[in-house]
1. Here helix-only ellipticity at 222 nm (-39500 (n - 2.57) for each DSSP H run of 4 or more, over all residues; to 500) was calculated and came to -32000; which of the structures 1, 2 was it taken from?
2. Looking at structures 1, 2, which one was distance in nm of label points 7 Å out along Cα→Cβ at positions 2 and 34 calculated from, given that it came out as 2.5?
3. Upon calculation of log10 I(q)/I(0) by the Debye sum over Cα atoms at q = 0.17, 0.24, 0.28 Å⁻¹ from the atomic coordinates, which of the structures 1, 2 produces -0.59, -0.87, -1.02?
4. Which of the displayed structures (1, 2) returns the greatest value of FRET efficiency 1/(1 + (r/R0)^6) of positions 10 and 42 (r between Cβ atoms, R0 = 25 Å, to 0.05) on calculation?
Structure 1
Amino acid sequence: DRSTTAIYLLILSAAAVRVSAPFLTDWTIALLAISATLWALAFAGFVAVYGPMLWRRSL
């Protein structure tokens, strides 16, 4: 579904920004912050989408 695709895109974007950070020395700190923000957004999206399903009591 679209929410899962968005979560994966956020993770891929975070990884791409993180890998490129050391090569752009003037922007390293900013890129690391952007990468961390994207990763946090992906995690928040995961919790919002899958949290209710995972927290539900299964019988």
Structure 2
Amino acid sequence: MTENEIQDDLKNIEKKLDDVKKINNAIRSLLLVIVFILVCFFIMSFIYFSGQFPPI
């Protein structure tokens, strides 16, 4: 393998790593949104069943 081929391979690997990082960030933000919605739902249902406030 020549030096240029090795450098090309390294560039391709770096591109793939960047893609994986983007996918990981997207999954992480999606999970955060889902957890946030679940927490809000539990808080709302707790307030609803405790009877301190009128039904929403």
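All of the numbers you see were taken from the coordinates with simple rules; none came from a lab. Here the structure is a predicted model, which is why all the values come from computation and not from measurement. Cβ atoms are built from the backbone, for glycine too; each structure is taken alone.
1. Working: 1: -28000; 2: -32000.
Label of the originating structure: 2.
2. Checking each candidate, the match is 1.
3. This value belongs to structure 1.
4. Looking at the calculated values, the largest one is 1.
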